[in-house]
1. Could you tell me which structure in P, Q was used to calculate Rg and Dmax of the Cα atoms in Å as 14.2, 46?
2. Once distance in nm of label points 7 Å out along Cα→Cβ at positions 25 and 105 is calculated for every structure in P, Q, which label goes with the largest value?
3. Here FRET efficiency 1/(1 + (r/R0)^6) of positions 17 and 57 (r between Cβ atoms, R0 = 25 Å, to 0.05) was calculated and came to 0.55; which of the structures P, Q was it taken from?
4. Name the one structure among P, Q that helix-only ellipticity at 222 nm (-39500 (n - 2.57) for each DSSP H run of 4 or more, over all residues; to 500) of -12000 was derived from.
5. When Cα extents along the principal axes in Å, for residues 73-128 alone is calculated, the result is 36, 27, 15; to which of the structures P, Q does this value belong?
6. By the measure distance in nm of label points 7 Å out along Cα→Cβ at positions 65 and 121, tell me the structure among P, Q with the highest figure.
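Any read-out appearing in this document is the output of simple, stated calculations on the displayed coordinates, not a laboratory observation. From a predicted model like this one, the values you see are computed outputs, not experimental measurements. Cβ atoms are built from the backbone, for glycine too; each structure is taken alone.
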Structure P
Amino acid sequence: MNRKRVLFVCIHNSARSQMAEGWLRHLAGDRFEVESAGLEPGKLNPFVVQAMKDSGVDISHHKPKGVEELLAAGKTFDYIIAVCDKEAAERCPIFPGGSQRLHWSFRDPSSVQGDDVEKGRIAGEVRDEIKDRISSWLAGMGR
């Protein structure tokens, strides 16, 4: 079976796109090749790593990377899904080929102010929102 290629994009590739990559691999890795990248790659958010681990998905080995790196490598994708706000999504480069571009906006766990408990709580909420959105997307594709 020819697996579809999916790229999740956000600003820093430190939280939302990493969670989306982890969830799609976990839920349908047999049907999709999945990557994630950022417009300005940063560091993997430890609250996001823990939130995903709490749900049985290990993303601790993920490394943030930039979209320019994937463009330079000549990678192509069937779907490019921006998981950041609209303004950032509009900055996503155009990849060669016939990619379908989607935009799913989620709160940025990396921008949460507050103590560690609050940061962990928001990371968990966003994790669940992303899982639900991916599950709905997959259901709409007939899975």
Structure Q
Amino acid sequence: MIEVILEDDRWEAVGLAALCDPAERVALELTGRVPEGFEIALMGCDDARIAVLNQDFRGKEAATNVLSWPASEAPPMADGELGDIAIAFDTCQREAIKKGISIQNHVTHLVIHGILHLLGYDHISDVDAEEMEALEIKALAKLGISNPY
């Protein structure tokens, strides 16, 4: 279950809460987990708020689209708290417009991306990036969303 906290009211028009459940379900299923029993907190914020979080936690002085904080180094397989995700409206909207896709499809992709980070996936090396992107593409396809890469 994803608990959605809206710090920016613009997320309501996007339907952020409604996008989270299907994104969570496919991401967990593709990684061999049963979706029931997992907990994630997702904050819908703006660029100013995510820039502060990015500076505080990553030492980067800029807004970004999505950040994630795993609850533990070894994510649970059966159930439990996975961690927290923050997603920035302004950056997501700009990126969606630039890509010529709906903000809903872009945000769904970023929620899946954030969940995969909570599960221990990353894109530091090319091999890891390819694995993570392949999972994202499969998850999005299951939701009827085209390959974003």
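1. Derived from the structure labelled P.
2. P
3. So the calculation was done on Q.
4. Matching structure: P.
5. The value was obtained from structure Q.
6. That would be structure P.
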